[in-house]
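Novice: Dropping the structures in below, format is structure tokens.
Throughout, read-outs are computed from the coordinates displayed, never taken from laboratory work. Quick caveat: nothing in here was measured; it's all calculated off a predicted structure. Cβ atoms are built from the backbone, for glycine too; each structure is taken alone.
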Structure P
Amino acid sequence: MRTNPLIIILFGAVLLLASCRQKEQPQTLQAAIEHLMDSYPEARLQDIYKSFYQEHFGPGHLITDTAMVRHYLYSELSENDVSCPLYYEPTGCEGRFVRVFLSAVADSLVSAEELLDAFVRSANEFQEPQTEWVTEWSEIVRTIHEGKIAVEGFVEDEPALTEAAKDNQAAHHSRAYNAAYHPHYRIVRRDIFEKEIKPKL
């Protein structure tokens, strides 16, 4: 019995589509943490905290003084080496927000004003998740411990970060992370990024 070539083509297309859809699904928590550590071997626990905190809270606060935010952005662009092999990366596990690196502006792919507008709207239109941050953080800590994920200084850094999580406190990147990777980016909500910025990259 001969197989209709059209059926084979259609079946292959269905498999390809399913594969693409599967790739769009959120990573598991452990896979996301392992990917972060593989990408940034110098990262410490507070850098993991920061990535997932940004996914939970977005840019972090309502922006009322756009002029000051603009000043900080242009100062950062003029005073620092913002070159980076990446133009963007998702935060946390599900990528509800995206870090857009200033290299995208330096390479003239996105204007500073476009990035500023996306950043401000991401902050001012943010709706906090129903899950408490300390609950999410506790699950991250448990995953690192049970998954035996190697994170430098985990035992020393965990208690203070867990206390910070109880009060929804933010964290800076670690000194080791800053020294190794010189991060310069702005946080943008995923839907704004996909529609307005990603097509330019």
Structure Q
Amino acid sequence: MPTIIHIHGGEARDNDSEFIQFLHDLPLDLSHEKTKKRSRKYDEIFPNTKSYRPEMPCAFNAKYTQRKIRFEKYLEQISDELILIGHSLGANFLAKRLAENHIKQYSCTIQQLHLVAWCYGRAGWFDLTDNFPGYLPKQVKEIHIYHSSDDDLVPITDAEKYHQKIPGSIFHKFTDRNHFLQPEFPELRKNIK
């Protein structure tokens, strides 16, 4: 039975003073707070799977090392085939973790990696090293990249660069999904096997 792990996005900052200023400037919209936690409901869509959406540490001031510790706790306990989904900074995190460190010490294998709306070279602690793609294509059987040309946070050229660097990756281009914040993502559901 495959296991789905979906890593959400966040924001990375170069220093704490930048983060403090961000918190001061961040407006609060209570009507948005009620609806922003959307769920893809993987258990309902794929009844023969287990799924997790880990609450990653510090979404507004994400640090790679903190997320890596949290993610590896999941790897330690899962021995199934994995389907990994990363959105925005979550995609950057998964790509960096898998490009820089092999998972062979764990008893799971990665069947699919779905990377949605991720940025190239502007992700702070989550930027990939020069050896990218490193281990990434060696330990993932199928890699999907999703991006929309109307994304107002990350230009589609970022996804195009990743697609060129990752041999065998499958690029799904859209024109009307912005940063993929809609509650439904039927194309992702269709591509999960």
Structure R
Amino acid sequence: MIKTIIFDNHGVITSSTRDGATEKFSHFLGVSYDEFERVWDTLEGDVDEGKITNEEFLLELMAKTGSHKDIEGFRKLYFSSYYPKKDVQEFAKELGKKFEIVLLTNFSDAFDEANKRWQLEKIFGDKIFVSGKLRMRKPNDDIYLYVLKKLGKRPEETVFIDDNPEFIETAKRLGMHTILFKSLKQAEKGLENILKDDYAKKTD
């Protein structure tokens, strides 16, 4: 029986770098989109896993792209470039009336600073798991298993919604129901099908 719906943050609950943030960052620093993305990819894992701080991450991005722009300006741009997806957030709130809803995000130690704008605790309460704080990240098994243990749920009692195929693959392999997020309408339909199948198994 499905009891818990686990949401990703960037790309699902809030916008992702692919939703325009990367273009803003590369333009600010005065480097090409491809060059910025290449440098970002080399550092993203370390900041998400808490091996470097968000401040170190931003400074390294500037250093490795050869930018001499103002760090304060870059910091402000970074925190202002991710916007809430109101329609998906409303969807999560509605699900919260029937299910336990949870946020599992790859994010740095700066999550609390970013969340001042998002205020995701109003949706998820204290069921927010942040990779940078836990020192483990998706798609590694350990963070999924940690969250399941903390929630006291078996994998088959959960649905995991993420826009990253690699992160979805781990969840699926561990036995969780999964939805690869592409749009709200598609996610709603995917969840409807999972719940329908779950109900059918329960009544067999």
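Novice: Identify which of structures P, Q, R gives the largest calculated value of Cα Rg over 2.2 N^0.38 Å. Numbers along the way, then the final one.
Specialist: Details: P: 1.19; Q: 1.00; R: 1.07.
The structure with the largest value is P.
Novice: Have a look at P, Q, R and say which one yields 0.4 for distance in nm of label points 7 Å out along Cα→Cβ at positions 121 and 161, as calculated.
Specialist: Details: P: 3.3; Q: 0.4; R: 2.3.
Of the structures listed, the value fits Q.
Novice: Here is a follow-up. From which structure (P, Q, R) was relative contact order in percent (Cα under 8 Å, 6 or more apart) calculated, if the value obtained is 22? Don't skip to the end; give the middle numbers.
Specialist: Details: P: 35; Q: 22; R: 28.
Going through each structure in turn, the value belongs to Q.
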